[in-house]
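**Q** These notes open a run of structures that come right after.
Throughout, read-outs are computed from the coordinates displayed, never taken from laboratory work. These numbers were taken from a predicted model, which means no experiment stands behind them.
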Structure P
Amino acid sequence: MTAPGRPGSGTRWRRNPMAIRADAAPAVARPRDPDPEMGAAASRLDPARARQRPLPDPKPLTQHGPAHVIAMCNQKGGVGKTTSTINLGAALTEFGRKVLLIDLDPQGALSVGLGVPAQNLDRTIYNALMERRTTLRDVRVHTDIPGLDLVPSNIDLSAAEVQLVSEVAREQTLMRVLADVRDEYDYILIDCQPSLGLLTVNALTAAHGVMIPLECEFFSLRGVALLVDTIDKVKERLNPQLEISGILATMYDARTVHCKEVFSRVVEAFGDTVFQTVIQRTVRFPETTVAGQPITTWAPTSSGAAAYRDLAKEVIAL
């Protein structure tokens, strides 16, 4: 583990390139879906492609901050939430934005996805939330991506859900912690755990917007209504400025009728709240997890990298 830097400077974490080379075995290509729905019926107009329009490049910034805070939230796991947090954050830095990623999931997938073995760290987001004298500057680490910092998490955070219950204004704990660093960043992205517990409520209370990654699959669609209801309650009772920044279609496969029908239903229900950018299924994303890099550096010319750059343009334009 890299030794901590000077107070207030954060820690710089460097991956071992030899270890990555040894671990990063080529991902096995996913076999094509033999579903009988594929074929002539699936070749009809792709509703996702039909919505796409050219996106202008963002204007350069003359100064940084205060940060716009976005909670990446969906109570269903496996929808591409962590993948989107990492890659959107990295894409935003390519347009000159300074970004802080907050790992608010005890599983620590965001940290692992950036090559930071958080289980070996002495201080994480848990310490910043529960210890008065510990700030985000004390626990953040600088990634290998210029302009991209990370506040890591590990299993210690699972205790915070219980310990926060007895705290005064427990829903506002994360908001108070973020106040110290908001002026240093343009965007703060919070990777929430797949539940609607107290930690997620903290994220929603601290955020200006919510991005909902949604797998184009029927069971994922059913849970959106519950999440939107929770967002409405937090907006009414705790955070009047909270808005849904957008719904991001992930794991999209235009070869299947089912996927296109789910996407069409989402657009019908939420209209322009759905980002025009969609994230296609690709074997590149599992590879990036092994490599501990965002797709924008692991496979910079891939369609996945291009998609997250387009998403970054949409987010900046909000």
Structure Q
Amino acid sequence: MLVRDPTRVVCPVIDVISMDTFQYIGASADLRGGFDWNLVFKWEYLGHAERSARLSDPTQVIRTPMIAGGLFSMDRKYFSKLGKYDMKMDVWGGENLEISFRVWQCGGSLEIVPCSRVGHVFRKRHPYTFPGGSGAVFARNTRRAAEVWMDDYKELYYRSQPLAKQVDYGDISERVALRQKLHCKPFRWYLEHVYPELQVPALTAPSHVIKQGARCLDTMGHLVDGTLGMYLCHYTGGNQEWRFENGLIRHHRLCVSLSTEDRVTAILAACDPADDAQIWRRQGLLIRHAKLDACLDTERPALYIEQCDEEKPSQRFTF
């Protein structure tokens, strides 16, 4: 593959080897790499059309917006031409983000080859130290990638991770010059042609905290199907950052919905504007469900909906 087209960067399906027993656990081949606006790498399932196409030919390569970083093959001359690694990143983290943006925006492509599998022992902790802590090192590296490659869309990263702005990212002039020298495409092109599935909030859309006194609506670190709670407001975004968009109460790709089990408990779900359970209206200080005559209530540990009552403190929110 690399002989025919040296601009292709390929990686295997990464299987898991248990660090405790060395058991070999095969991973799904219907995955590709992606990220959310916190710029943390994640695996995500292919869309229905891609999975259906692979049923007739499971050997098809999979175009991926992002690679995990530790396992890939790349033509040596192309690696050098493209700028190798950003040598001013520290220790670990963010380098896969940077090289993925660079390959795609500068004329190459990233692919997963399903017929190639490599087992990896995933450690429970890093065997090395991070100067200033792993969070600061990851923020520095991620900021370098965002500042060089993401154009104005870097603001979506800072909106998600506002504390990252306090971390110095060093001199990026060489990497900016490299991008200009290679005549690389803008980040908007990457979003439109490589990763159109990524939900892109409006750059000017305001984010909110949703308050009751000193407490704010919080994901509590939960993901899909997780409940929501109220937590002491910290005003640094993260789990307490919300946006109202077209009736959705959105936290990145997750939206406030109702449990399918009781239709009362508020949960997080993958955002879907066609799902009636996810549509809400602001009515004064109340957050009213658009279809049901009920409002969000915080009287229990997990948020739920209850008959609307403007006088009930547990239903009154400020933004």
Structure R
Amino acid sequence: MAPNSTHHWPTKIAALEDEPISAFLPYASLIFVCASIGIVCFANILEHFVFPRLYPTTWTYLGAESRERRRRSFTYHHVAAVLMSILLIIGIYPMYLFNIREGSNLSTTAWAGHGVHVTAGDLLLVVAQVYCAYYVFELAFRVKFISAISAAHHIGLLIITQTALVLSVNYAGKYSDATIEFYMCIMWGAFDIAAEIPLHTAMVYWRVHRGDRRRLMHLAYGCYLWQASMSAAETVVTIYLLKSSWSRWVLTWRVVTPVVFTLWIATQIYGATLLLKMGNAERRALNSKAVNEAEPEPGAA
């Protein structure tokens, strides 16, 4: 964006200048591979060394062959919560520079010292590749394949993010919308991370404290409201940003971007409905328990 622009952050995308994402873009695949290996190693460390000591009762219960699916979900909820928290810490400032602050862009210095110069684009490239590596891990680390809508969301996210990185190589050529596509990817990722960290943390609590049904009911309803409100906010922001920058998009991205976002939101809505069902199930269990406790035992009269 031009330094003398007077646009506020919601319309910054309309005046965003085309530029390369990062000087480290040729190493993007290496970053992705290293992140993938690191995530797999982290998951194995959790399962073999951390969980047996941190959750001895829960991990023994989940160790049964019939509970393999629950065991794996327990693992990737931990991986997601830790990884997304790290990405939030690393990415929040460069995201602010690129997506929000006036006069800043991908080449703006995010950190400098001891002869090292790191730009916002450098950090966002790393965040994007680690983020994609996690979604590949989540697709693969399962006993049963995820739902069709979730699979479409994950695959669409991976393709559109990697495409934005590839197009950035030719930012000065005919693919001049690569920068605004990356802008949208970062914005969606920020919403996703903010929405998912509480949910993954809640699911860990859910597995460890299965006996506290009243608290689990409130937890599920709270997560449902959080997911629904974040989806609504993300939809409003996305529509506004697309409307502000619509004239800059080529026909292909005018079709692909809304389709991918629709899959994104549909997945979040689907997840929110599951949380609502979980809350309702806990409420029914509580009501059933209350009725049973209120009924007199035979011969007590």
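**Q** Could you tell me which structure in P, Q, R was used to calculate percent of Cα pairs over 27 Å apart as 42? Spell out each step's value before the answer.
**A** On the way: P: 42; Q: 52; R: 48.
Clearly, the read-out refers to P.
**Q** Work out the source of -10500 here, i.e. which of P, Q, R gives that when helix-only ellipticity at 222 nm (-39500 (n - 2.57) for each DSSP H run of 4 or more, over all residues; to 500) is computed.
**A** The correct label is P.
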